[in-house]
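Colleague: See the structures that follow.
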Structure I
Amino acid sequence: MAETTDKPHPLGRIVARREDACGPVEVRELGQHRFLTFGNVVEQSCCNTAQPWRLEHVYTQAMMLGLLLRPDPGSALILGLGGGSLVRALRHAAPDLRLAAVESRQAVIELAIEWFGVDPGDPQLRLHCADAADFVAGTQERFDLIFADLYLAEGVNPVQTRLDFLEHTRERLARHGLLLLNAWCSEFRDARETHQALDAVFGEFRLALHVQGGNSIIFAFRDHLPVVDRNRLFSSAQAMGLRLDIPLQRLARTLWRQNAQALRSGRYRPG
């Protein structure tokens, strides 16, 4: 597929493209890496074709800590399929986990299937083409884990921190359920409003992990904060990190350092 300029694109050559009412969706390749983009240089998803289950972005790696903070989950909901990075990683880390993934753009679903190894025939995976806010408001199903990673072409979808979205998402959590939310905030006002919305819905039952790139992963618990044994957390993170080939123990140590008092006592102390 021909490019419109001679200048090399930082994410490589286009290998597939769709266009819908929201704009372009492109798949690009550079070496063994495959990228999903919305017609710009922002990576919506990145897949190492040699290790398709390996998470390439630090913030998605951090989200895998949810499997340790809510042990032995039976079901997970992914809001925002993208190129299926979380689907592949969760399938590799927890093969028995029942997954449902919601994506508002059919073009994204098609490219995830055709180019990123998302298997629509997987009996453990259900794909829904729907608006994420409408889905959580309308379904009655409950999940042990909910991953919210909703993006527009220009950045994180602001619906993720809207009060009604958070309320409906909490209602969709099963007993002891956990929401993992990618809350990237570029301005102080955004961060303040996000904090206020989370406080209104989840109160003190949440943790935050700040990682490189400006992302903050929010761990919001439906019922209470867990009391965590530090050594057990680090050991489990090391084992899962080896399985996924990601530095999960390092991320677990950062999580502990940023939330030590809450994790020791099961009680939140706002910073």
Structure II
Amino acid sequence: MPRIEIAENPDEIRKGVEVIKQAWGVMDMSTIMKDLLTAIKFTGGLVLLAYEKDQVVGISFSLLAQRNKNFFLYSHMTGVVQEFRNTDLGYSLKLTQREWAIKNGFDLVAWTFDPLQGLNSNFNLHKLGAIARNYRRNHYGTMMDSLNFGIPSDRVVAEWFISSRHVKSRLNKKFKKYGELKNAVITEEKNDYRIPVDIDLELDDDYIAIEIPRDINSVKKKSIEDAITWRTMTSDVYEHYFSRGYALIDFYTENNRNFQVASKIIPEGIKRNIF
């Protein structure tokens, strides 16, 4: 008899998808996604759709989750079609998700995001008030989509404590000024973008800056090697400072350069790390 094991990594899970196709005779992944979303909804999760007249232009779906016997809402995907990407539709979807989560007794919504994506860092850390203090190397294994292909799928875990004072302040557009911060990622100009040349793991200030690319997608198109350099050098920075109790709490742009703010001072209302 074949042995049965719990899947432990994304590449193992991918092999299981091939069995799903054969066992149910389904070759179209859109059918699998539809069935999965239906199951999430049926078992108490949340599926939000944004409509422009009769056309669906945005989606967000979340499932019930637990980590170390702590229950939370896991927000797997929130996305909008191309024509609505420069609007507040994604923000509106997250606010609706937050309202539903509070009504249903949750205090934490979590998801993962690529910390090198500046737009995501701005949205998650600055605009929504999520924090991040856990780094996961190659979280999704090899990814083949246009946004993620070519470099390891490292992610940080966003923790959105939806009833905390920190989140309420951000949603009310009350933002903190940090002054000049020491930068843990030393970069230099290369053609029309910057690349990391060194890292500083000796900083001990309450607040420090971590520089990320202005546009990692543009870097990948021009030099996949430089994009990989960004990934490998920053991964050491995140893991080091997270292990010392720092958390990403904010994002800012200065002189056309992107920076995340890492802090030893955890904002009020943020509960213990369950990840």
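No value in this document is a laboratory result; all are computed from the given coordinates. Here the structure is a predicted model, which means the values were calculated and not measured. Cβ atoms are built from the backbone, for glycine too; each structure is taken alone.
Colleague: Work out the source of 18.1, 58 here, i.e. which of I, II gives that when Rg and Dmax of the Cα atoms in Å is computed.
Modeller: Answer for the origin of the read-out: I.
Colleague: Upon calculation of Rg/Rh (Cα atoms, Kirkwood Rh), for residues 24-87 alone from the atomic coordinates, which of the structures I, II produces 1.02?
Modeller: Comparing all candidates, it corresponds to I.
Colleague: Still on this structure, I have one more. Please state which of the structures I, II yields 2.8 when distance in nm of label points 7 Å out along Cα→Cβ at positions 224 and 256 is computed from it. Each step should come with its number before you reach the end.
Modeller: Values: I: 2.3; II: 2.8.
Only structure II yields this read-out.
Colleague: When mean count of other Cβ atoms within 10 Å over residues 48-55 is compared over structures I, II, which one is greatest?
Modeller: I
Colleague: Further question: From I, II, which structure was mean count of other Cβ atoms within 10 Å over residues 16-23 = 10.2 calculated on?
Modeller: Working: I: 13.0; II: 10.2.
Corresponding structure: II.
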